[in-house]
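Structures are listed in the sections that come next.
Values in this text are rule-based calculations from the coordinates and carry no lab data. All figures in this text were calculated on a predicted structure; none of them were measured in a lab. Cβ atoms are built from the backbone, for glycine too; each structure is taken alone.
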Structure I
Amino acid sequence: MHKMITAVIRRALFDKITAEFEKRRIHFTCYPVKGFGKEVRLYHDDIHDRVKIEIIADEKDVDSIKEIFYSNVNHGTTGAGILAVYSIDEFVEFSEVV
């Protein structure tokens, strides 16, 4: 069974986290996003640039992938980031379809 791991992190953490992914050969998709968190005054300065990372992984690999994020994010600081793990009902890798 596969899981989708989605994380939104500060740009400053991106290189460090993706270097770990490269070492462990973890495939991922990323793109820039903008957003605001819990403490919002809705001024332009409150909308922050972040990076969203998406990973589809075997269920057995999820804990080690989460640990990469946990060990590189500054816990306890506002705007440190978010992480979610979703179940995937169906997964098809087109290179393997005949």
Structure II
Amino acid sequence: MNEKEIYDYLKKTSFIDVLNLIFKQANSNISNIDNINTYYTAKDLYKLYPNVFSKYKLDKYIKEDNLPVIRNGKDRLFLKSSIEEWLKKKSDSFF
């Protein structure tokens, strides 16, 4: 685009158009944030799924049912998508 074309384009663009463009960009960034990996701690699992996880059950599931876990020293991290998939498999096996 040459300068005149750019000037004519911007002349036709309203402030609302600029705001709409900003909001569209912001919404696309928010949806990209959802795709970033989320990790749970053991305490998060106890709070989110109290009927499924306790300290004893969590240790048991890690050992026996191969619950996916990432160990960092004493800390244990659980990838959200892996936990959801594991829970789905576990619920499917009951029915």
Structure III
Amino acid sequence: MERYETVNMASGGVALVLEPSANWEEFARYASVWADKLNAKRRADPIISVDECLLEVQIDGGQFWITYDDYQSAIHLEPKDGKYNDIVYTLQRRLRGDA
């Protein structure tokens, strides 16, 4: 899996792969770095537990989570709703240098 690749979610949203390879222990650092890099407004403190790691953020008016996926050992940006997919694609183009 490549950095800045998109992955279809069961909810109809499109997740953006921020870090294709990460460890659970690194989540807090990665979440902070990515929130800053994406100019995201943090909506709450990060949730870090045995079975989930997420940071709720707002970007360009959209609601998202920065998450750690232990199945893929990756850090993703996931929209709370598929209506924010356009923001995900805009961020993807910007991060890739296409925008």
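Identify which of structures I, II, III gives the largest calculated value of mean count of other Cβ atoms within 10 Å over residues 6-13. Kindly include the intermediate steps, with their values, before the conclusion.
Working: I: 16.6; II: 9.6; III: 12.9.
Sorting by mean count of other Cβ atoms within 10 Å over residues 6-13 in descending order puts I first.
Between structures I, II, III, the greatest calculated value of relative contact order in percent (Cα under 8 Å, 6 or more apart) is seen in I.
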